[in-house]
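Read through the structures below before going on.
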Structure P
Amino acid sequence: MKDFTAQVDVRKYPPKDKHPVIFETLNGLKPGENMELINDHDPKPLYYQLMAEYKDQFQWEYLEEGPEIWRVAITRK
């Protein structure tokens, strides 16, 4: 089990708030810090967005891959 600097369970937020909360949390991470993202579906589109906007700044690791819960560790490089 990893220790996380932050955790964002996006299932708790209305759709319009999900990405702002995720990116606010990501932007607050220092190098080496990580967050746990919890979602009710595969957040693969977020992965592609991170790769486009934050190229080589984050590491993405699936911790759980459904079918009901997806958990991802996102670490700032």
Structure Q
Amino acid sequence: MAPTVVRDGPFRLFFFSREEPRMHIHVAHPHGEAKFWLEPGVALATHTGLSERELAEAERVIARHHQEIINAWHKHFGG
């Protein structure tokens, strides 16, 4: 299960339901995907297919929706 948290332009931000416990968000884009850690600060974990420009835009999308993502994480995973 991979519930969508945010759609913003060409980006879809989502969680995988059964993955590691460290808070993070997955980002899908028509050109590729990325995973960003959310704590202690937003940081790129991995990516495939995205340009530096697309990764920077993905990070801006995460920043715009940061609190919404964290709230969704706690709602989905508990705690």
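Quick note: the coordinates plus some simple rules give every number you see, no bench work behind them. Quick caveat: nothing in here was measured; it's all calculated off a predicted structure. Cβ atoms are built from the backbone, for glycine too; each structure is taken alone.
One of P, Q was used to compute distance in nm of label points 7 Å out along Cα→Cβ at positions 8 and 40, and the result was 2.4. Which label is that?
Values: P: 1.8; Q: 2.4.
The read-out was computed on structure Q.
For the read-out log10 I(q)/I(0) by the Debye sum over Cα atoms at q = 0.25, 0.35 Å⁻¹, for residues 16-55 alone, a value of -1.06, -1.33 was computed from one structure; give its label from P, Q.
Answer for the origin of the read-out: P.
Which of P, Q yields 34, 24, 21 for Cα extents along the principal axes in Å, as computed?
Computed on structure Q.
Taking relative contact order in percent (Cα under 8 Å, 6 or more apart) for each of P, Q, which is largest? Please report the intermediate quantities before stating the final value.
On the way: P: 34; Q: 21.
Max of relative contact order in percent (Cα under 8 Å, 6 or more apart): P.
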